[in-house]
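Before anything else, here is the set of structures, which you'll find just below.
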Structure 1
Amino acid sequence: MRIAVASGKGGTGKTTIAVNLAYFNSVDLFDLDVEEPNAHLFFRGEKTEKKAYRKIPRVKENCNGCGVCKDVCNYSAIFVIDKAYVFPELCHSCGACSYFCPENAIEEVDWEIGKIVTIYSDIKVVYGELKIGEASPVFLIKQVKNLIGDKAIIDCPPGNSCPMVESVIDADYVILVAEPTPFSLHDLKLAVNVVSELKKSFGVVINKYGLPFDGVDRYCKENGIDVIGRIPFKTEIAKSYSRGELLHDFKDLFREIYEVIS
């Protein structure tokens with residue numbers, strides 16, 4: 001089963017849940033937060049890296065500046081003066097410009113977008129690292145996703161935008177991590193709307209449980225949403241996380257969460 005761990009906002013403890021859920025259930029971990037991957041910081045082991053690319057157009061010498069490529073580009077990634085010129089950062093790699101070019105004057109070439117790293121530890125940890133300056137993380141997320149098998153824990157990007165959607169779209173189950181605060185409740189509602197629209201099975205894990213706000217519990221109860229786990233608000237958890245340590249004292253809790261889902 002592919003279990004995605006997501007959240008409506010950053011800082012709710014999404015990576016804490018994903019890392020410990022993967023480790024204590026001996027499941028491979030994939031970090032799709034390619035703009036700021038950090039799940040790998042909890043693991044040591046042999047590391048391999050490979051560069052990741054996407055296709056962008058390159059204009060050849062026989063371009064006559066007709067402007068067809070500019071007209072079919074929905075992202076303003078091409079402009080024409082005497083010939084066509086490309087803004088690689090704006091390109092969405094759709095291939096329309098090369099397909100419709102009447103002079104066959106555009107070819108697609110590789111453009112480096114980052115790298116994919118694999119760590120072989122007690123479990124396998126795979127993450128993407130987006131190259132600085134790349135406008136969209138989705139292309140790299142897709143390439144990391146291609147390495148995911150039938151059984152994995154997926155640490156998703158925070159929020160509810162395209163990177164999060166791409167990360168959960170192929171998951172079998174989505175864990176939405178929330179903390180007991182009004183701000184987190186607001187963004188949890190947005191995340192619930194997203195996964196519901198995608199018709200995904202999901203449940204909520206409340207992190208920092210014990211803070212004086214019961215809005216998340218009430219919202220889940222009123223809307224028939226399963227709360228599949230509650231991580232207590234304890235100083236020792238924060239200290240362990242800051243040291244890059246796994247939560248061995250709570251391993252049974254993470255095993256129970258996994259059993260409830262699977």
Structure 2
Amino acid sequence: MSIAAEFININKRFPNANYNALDDVNLSINEGELVTILGTSGCGKTTLLKMVNRIYEPDHGEIRLFGKNVKEMDPVKLRRGIGYVIQQVGLFPHMTVYNNVATVPKILGWDKEKILERVKQLFELVNLNFVEFQNRYPAQLSGGQQQRIGLARALAADPSLMLLDEPFGAIDAINREKLQDELIRIHEASKKTFLFVTHDINEAFKLGTRVLIMDNGQVKQFGTPIEIVKNPADEFVQSLLRSAGKQYIELDGGGI
């Protein structure tokens with residue numbers, strides 16, 4: 001199995017901080033996985049994600065994507081090859097939905113027919129009717145629809161890696177569950193590698209083929225949901241599992 005992303009002895013401390021945002025992080029993510037990164041606010045999960053596309057640089061250590069050191073890659077080219085979805089969606093309000101999704105293919109110089117074909121594919125992938133939605137503007141969409149378009153835009157140039165930073169955090173519970181189901185389907189259909197940051201334990205365990213649990217800049221446990229439930233690594237992981245409370249995590253018909 002090929003390794004998509006590798007973090008080797010990663011350390012990061014921001015200016016004026018008295019602790020490391022990331023503290024000697026080592027892990028490998030396989031190609032085609034949907035890895036959820038779980039932890040409380042300030043644990044380092046978003047910092048880790050933003051190092052993949054070089055928004056942040058490590059103070060020490062090396063990040064490799066598909067065998068290449070990201071420091072040896074042009075940051076602009078690197079980012080064009082990575083899909084990135086955030087909670088605020090970030091759609092361009094003055095552009096139609098079609099043009100939002102077509103943004104990166106246009107930058108890359110694709111011809112119009114190829115762009116049209118790709119945008120149609122993506123509308124189908126995120127379950128939005130092309131004819132109905134292509135000429136709408138972001139303000140004419142619901143929050144859930146905007147997030148679907150954000151996903152489509154991130155997938156437009158067929159990236160090998162998708163970074164998702166709490167993309168469903170601002171969505172109401174009913175639509176959030178629908179979007180989670182859609183994301184699982186999209187991941188399985190695309191066969192891409194997804195890294196998904198969340199502070200919601202139920203979301204992390206529902207979506208993740210493996211779950212990375214972080215605290216104070218350190219990796220506490222990295223395994224499948226079932227492995228973590230059956231063998232929590234320490235008291236922190238146990239307390240996280242207990243915090244799920246009545247919102248138990250369904251695993252093979254069981255739960256916590």
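Values in this text are rule-based calculations from the coordinates and carry no lab data. Since we're looking at a predicted model, the values are computed, not measured. Cβ atoms are built from the backbone, for glycine too; each structure is taken alone.
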Output the label of whichever structure in 1, 2 has the greatest value of FRET efficiency 1/(1 + (r/R0)^6) of positions 127 and 183 (r between Cβ atoms, R0 = 30 Å, to 0.05).
2
Which structure, out of 1, 2, was helix-only ellipticity at 222 nm (-39500 (n - 2.57) for each DSSP H run of 4 or more, over all residues; to 500) calculated from, if the result is -8500?
1
Suppose distance in nm of label points 7 Å out along Cα→Cβ at positions 39 and 223 works out to 1.9; of 1, 2, which structure was it derived from?
2
If semi-axes √(5λ) of the Cα gyration tensor in Å is computed and equals 41, 21, 14, the structure in 1, 2
1
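Between 1, 2, which one scores greatest on mean count of other Cβ atoms within 10 Å over residues 71-78?
When mean count of other Cβ atoms within 10 Å over residues 71-78 is calculated for 1, 2, structure 1 comes out on top.
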